[in-house]
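Have a look at these structures, which come just after this line.
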Structure P
Amino acid sequence: MKYEFQMGISMTTEGKNTQVDESNDLATSFARGHSGRADKTRQDIIDAAGSLFAEKGFKATTISQICKAADVNQAAVNFHFGGKEQLYIDLVRYGYEYALAEIPRPKWEPGTPATGRLSDFIVTFLRRAVADREPRWPCQLIMREMIEPTKACEEFVRGYIRPSLALLQSILQDLLPADFPQERRLLVGQSIIGQMLFYRVARPVLKLVLAGNDLLRFDEPQIQRLADHITAFTLAAMGAAPALNV
């Protein structure tokens, strides 16, 4: 399946909403309209390499494995991507651009309460990182890159992590008292991210602990329930909402 990535995505930097163009070199390359055989070859490499890198990681995946899975020769990989390392870096970027394209950041009207913005942030994060969506390799590749960082991590942090954390901090700045220490606000933000990533990173253990439990479903209704819980739990912990009740 082919994914096209020419798009404009609204992102937040240093607490300010700005419209940024996500049509960078990779996105443009994927969407620039290669035709026929070259187009198919490129997409076959993307699909094969993405799945292999997500499953095995950068070091354990070989060019020979990618070529065999894509039914191409090494010259084709070099021609389209310049080699294994650049292919991997491109696919990590592909992975987070895919998430941004499929599930863009919410757009808020001026005056939207910070509690509502926090809820929207959390459900968007869960849909991107936790929900079961096809194809699964883009999200799996990003999770692997976070656990086993490579040269691609720097660009991933710059293009995806920092804007997301800046957005979360701008929400928390409106929720917490004006004199709340910045270092503690950063810790609060990391705690929120940790609550959400738990359902992705700890999933293999959860399957053993909670076998048969509805908590193991990561469809849209369950994602919304998790988002409601994490939002309520966080707001109660910050004193921005009543304590949790039954």
Structure Q
Amino acid sequence: MIDLESSYGQSAAILLAGGQSSRMTGINKIWAEINGVPVINYAFDWMLDKDFIREINLSEVVIVAEIEQQARIRQTLDMRLPSRGVPCLKFALPGARRQDSVKSGLEVVSEEVERVIIHDAARPLVTVEMALRVFFAAVEYGSAVPGIAVRDTVKSIRRLESTRVPLVEATLDRAQLRLIQTPQCFSYLTLIKAHKLCEGNFTDDSAMVESIGDKVAVVEGAIDNIKITYPADLELVSEMLKTFGKDA
């Protein structure tokens, strides 16, 4: 059992809200509404929950967003959660790639912070319980991510010049595979090191941490923790909200 009183100090959260929304047919997905509520507000609901703030000793929240969106986000936050104190709210500008946006957020995180939670604002259905599972696993192992089991058969493929379509190379053992989600949590120093050393493109921060040889724990994620990518996803999330959190 982890002695939580002595195992961690201050934590920070980085909320990535600067995506291009290129597949949303002109809609900025953080402002797309689900049941009358902008997508970004759902992230605030768990991230700024008073019990969550206390449990992880959350000292600051960094929102990575375009400059023209920052005032609106601050206004929305004040209107949505007027009674919940944000320990320290900061903003950073997004970069060309996801990893550039995270690095931009990291640059304004205080050096006193021990752990950093990173979340995609386009994933609205996160419970406090799941976020805490990730955090406490990171306390124990250094880094942690949520993941869900793969339901379909998964095959690796190869492309040959002599064939019109790809050919199957192997069938992977899906019992050993997980679909990885956010929020993800890391030691601040490990994350800084990964962003300094890693070259090339990475789809998430856990891949960067893996590439420098560090362990990443995987805890149970949630099927309804989908990332909004297409307009149809808004209707799907609206339906999911009818039962959201009941089995957390």
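We did not get these values from a lab; they are worked out from the coordinates using the rules stated. Nothing here was measured: the structure is a model prediction, and the numbers come from that model. Cβ atoms are built from the backbone, for glycine too; each structure is taken alone.
Which structure, out of P, Q, was P(r) over Cα pairs in 5 Å bins from 0, in percent, for residues 187-226 alone calculated from, if the result is 5, 21, 29, 19, 12, 11, 3?
Values: P: 6, 22, 26, 26, 13, 6, 1; Q: 5, 21, 29, 19, 12, 11, 3.
Structure Q accounts for this read-out.
As an exercise: FRET efficiency 1/(1 + (r/R0)^6) of positions 163 and 195 (r between Cβ atoms, R0 = 41 Å, to 0.05), calculated from one structure in P, Q, equals 0.55. Which structure is it?
Values: P: 1.00; Q: 0.55.
That value comes from structure Q.
Of the structures labelled P, Q, which one yields -9500 when helix-only ellipticity at 222 nm (-39500 (n - 2.57) for each DSSP H run of 4 or more, over all residues; to 500) is computed from its coordinates? Numbers along the way, then the final one.
Values: P: -19500; Q: -9500.
It traces back to Q.
Can you rank P, Q by percent of Cα pairs over 17 Å apart, for residues 107-170 alone and just name the one with the largest value? Please report the intermediate quantities before stating the final value.
Values: P: 52; Q: 65.
Structure Q gives the largest value of percent of Cα pairs over 17 Å apart, for residues 107-170 alone among P, Q.
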